[in-house]
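Just so it is clear, none of the values below were taken in a lab; they were calculated from the coordinates. From a predicted model like this one, the values you see are computed outputs, not experimental measurements. Cβ atoms are built from the backbone, for glycine too; each structure is taken alone.
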Structure P
Amino acid sequence: MASYDVIFIGGGPAGYVGAIRCAQLGLSTAVVEREGLGGTCVLWGCIPAKALLESASLANRVRHAKDFGVNVGDVSFDYGVAMQRSRAVSQQNSKGVEFLFKKNKITWIKGTAKLAGKNAVSVKGADGKEEKHEAKRAIVISTGSRVRGLPQIGLELNKSTVLSSDDVLVAERAPKTMAVIGAGAVGCEFADVFNAFGTQVTIIEVLPTLLPLEDAEVSAELARAFRKRKIDAITSAKITGAKVGKDSVTLAVEAGGEKKELTVEKVLVAAGRAPNVQGIGLEDVGVQLTERGFIKVNERMETSVKGIYAIGDVAGPPMLAHKGQREGIVAAEVIAGLPHVHLVNYDNIPNATYCHPEVASIGATEQALKEKKVPYKVGKFPFSASGRARTAGETEGFVKILSDPKYGEILGAHIIGAHATELIHELAVARENEFTVEEVDLAIHAHPTLSEAIAEAALDSLGRMIHA
């Protein structure tokens, strides 16, 4: 039986980052991972999806190339080639994590793990053989989450006509028609991708808006942008039935008091993920779950069983790679016994959606502040008034900052537009360090840049906007 200080079960963003931090702190560390290092994010999520979105962005730019004085002639689009590129990018990133493991002397144990008591893990390899490994200090569960179908309405995933986000990442071609069930980040991103490659996309969402967790004004702006690109969206919708055929799916949909049937070549189910808590022996050692089925943890990422920790998607929402990475660092520093561990600030985790236009946010939405009766001021600046946005031909969207009217504290920030997912981090740093909108403005922003829109939105909340 091999012995380590810490064993991580799962090599996704939470697990591999936590393992690297453990190694940095002098702990002998192993990670059990059956597929490839990097987990869902690298292999089946963030990285390949964003590679496809880059292809989609290029496809849309080429369509408008003549507006910039660039004549490209006849252009065709091949989703299969874009898919192959995205897979190559994923594999490259996974190999990068392997390199980091070797650099930090972390052992990768290939196989499927199960808890074998409070201080041991049993691992079954691809050959079916089992071996036991000791974790002298801690076991960290970082098993992530999985895609799920909607069998209750007849949409069981089948890899043929009813697809998951994993399935579309290896599709050889873009279908002529597709229904996307769910208008969260995953649904909107893949709607964007397939629209760019010529698919007629219809999004179906049970809630009233696209990206229902975002600020309502941002959701409305995204809906307008999608309509311009002929992406259909049915919101406040209920799917009352589904007929799954060999080559198509027919959905019965109710929305706005009307009933309609929609027949499409493919259905993408993008209506959430489920935590991977089955089959890892949690019940055998007494690890408690929450009412929603996640592993119950405290602020130090400790479970109900001493010496066992949980991080990432399996430890609860938000189910975001960067949240999991921070939890991995916290768990590692707690296990190592550092005297001052900076715990996860769950109120300051940015959201990012990489469709076009991009959407990013941090902190409270305007509707949340209204519901809580929190006083606030709105500062807003449109990209249509930004010189840099005009030069790029990317004038959709705006920056919106919600601030405390008395002291200027930044309560929330919302961006829709080009490079929103990059721009949001100025406001993440500002909120983490308790900067006010006035202090954001006092930092001189280079001209011409998109980031000037943030300074202008801060000025608007002070009643001093310059350029609009």
Structure Q
Amino acid sequence: MKHFIYLLSVLIAVFFVGCDTDRREIVEDIARQPARKSEDWVKDAIIYEVFLRSFSPEGNFAGLEKRLPELKELGVTVIWLMPIHPVGEKNKKGTLGSPYSVRDYFDVNPEFGTMDDFKSLLDAAHDHGFKLIIDLIANHSAWDNPLIEQHPDWYVQDDEGNIIYPEGTDWWDVADLNYENPEVWEYMKEVMRFWVEDIGIDGYRCDVSEMVPIEFWEEAREMLDDIKPVMMLSEGAMPEHHLKAFDITYSWNIYHNILDIVKGNDPVTVIDDILEQEAKRYPSGSLRMRFKSNHDENAWDAPAVEKWGPRGAKAVGVLVTTIPGVPLLYNGDEVGNPKRLDLFERIPIDWSRGNEYRAFYTELFSLYNNSNALRRGNFLRVETDKTDAIFSFVRISENDRKLVFINLKEEEVSCTYSVNSLLDAAGVQSATLRKVFGTGNEIVDIEYDDVISLTFPEYGFAIYDLQ
């Protein structure tokens, strides 16, 4: 929700830097541990986020269900539905209210259809080979959620006994749940059990997860693991989340630093610093969700094509899909949607535009889905002589080796590249580079000590298969 949780993550990171020796040792110990083991379909996921109000002309479950074949062709593998529950009327924001103001955790929003309609969508998604996760809003509820009348002690109260909204936010349309009350834990665990076991969803994206005790998440995950394998996506960036509770955390560190690179204020080596800090802070094997937009960024920051520019959006799309992590695509970005999709209104996506973006993502995701190297391969930086502009690296998984060049600058860049480190990483003395995506020379034969020259247009990119 907005950028509050990002700011909270920044404060936590600042705390880590300035903490005492004991705390630093705890942080270092977390980084030395392995992340919890995730299912293969989680590790290999391409997540597609759906805002039902905007996704289809119908704005409901049926409107999404009939377009599942398009998403299958696009190449996404996991569908994340933003909140599907009835929305609070009391203190609501905008015309329709926030989907993150939940009036009933055990039902669906009639705006989207019935529970049977949702089950039909879920069955169809599974038939098409998708996994489907939903948003879980465990930190707060709507003011007209019956829990407020039935269990006022389940909510945070001020000194005068008044229920309050989450402190330090502008979320006055929701009431803050009190996790000091163990009954709240049991209730929310039952909510999570219901949707996984009784309805059959495949996991959760957990809203503002850092505002809920990590012990709750760990206890809930243990319960879910006894039911079936699920995906747990944390809208947070705490390294601790990877140990027991969550599979994936948000990579705001990439999102919030790329703009200065794209606008020419920083060199691409800033990305190296980010990935190096991740390696030092996070448990080994941690999965980070990479994105160039999502519902918050689109609504409060800017649509991707506005923020990065039409060509820059593609270059950033290649980056977040090919560096280590789990890529996310927000609905509409595959047609270059230029609209801010207001969370409190219904603003339909214009699907008649942007076929070039759909073709771009279809090709990119097909390459990703068919490459062990891009999904899970070792990552090795291999630099050109233009380290301020070209971010280049190789992903290697046995004989699958992909060399990636991305020009993150708004100008044509010519560069030279010494292939020694690449061939050393591949364990060969010579090879052929065959372009499989993007612009540039189609085939380049290379031998040890060769220096090759490449030219990329503004925000140009290329992926080569090393054979």
Here FRET efficiency 1/(1 + (r/R0)^6) of positions 26 and 226 (r between Cβ atoms, R0 = 25 Å, to 0.05) has been calculated and equals 0.00, so which of P, Q was it run on?
P
Determine which structure produced the value 20.4 for mean count of other Cβ atoms within 10 Å over residues 170-177, calculated from the coordinates; the candidates are P, Q.
Q
For structures P, Q, which has the highest computed value of distance in nm of label points 7 Å out along Cα→Cβ at positions 146 and 434?
Q
Structure (P, Q) behind the derived value 2.8 of distance in nm of label points 7 Å out along Cα→Cβ at positions 138 and 290
Q
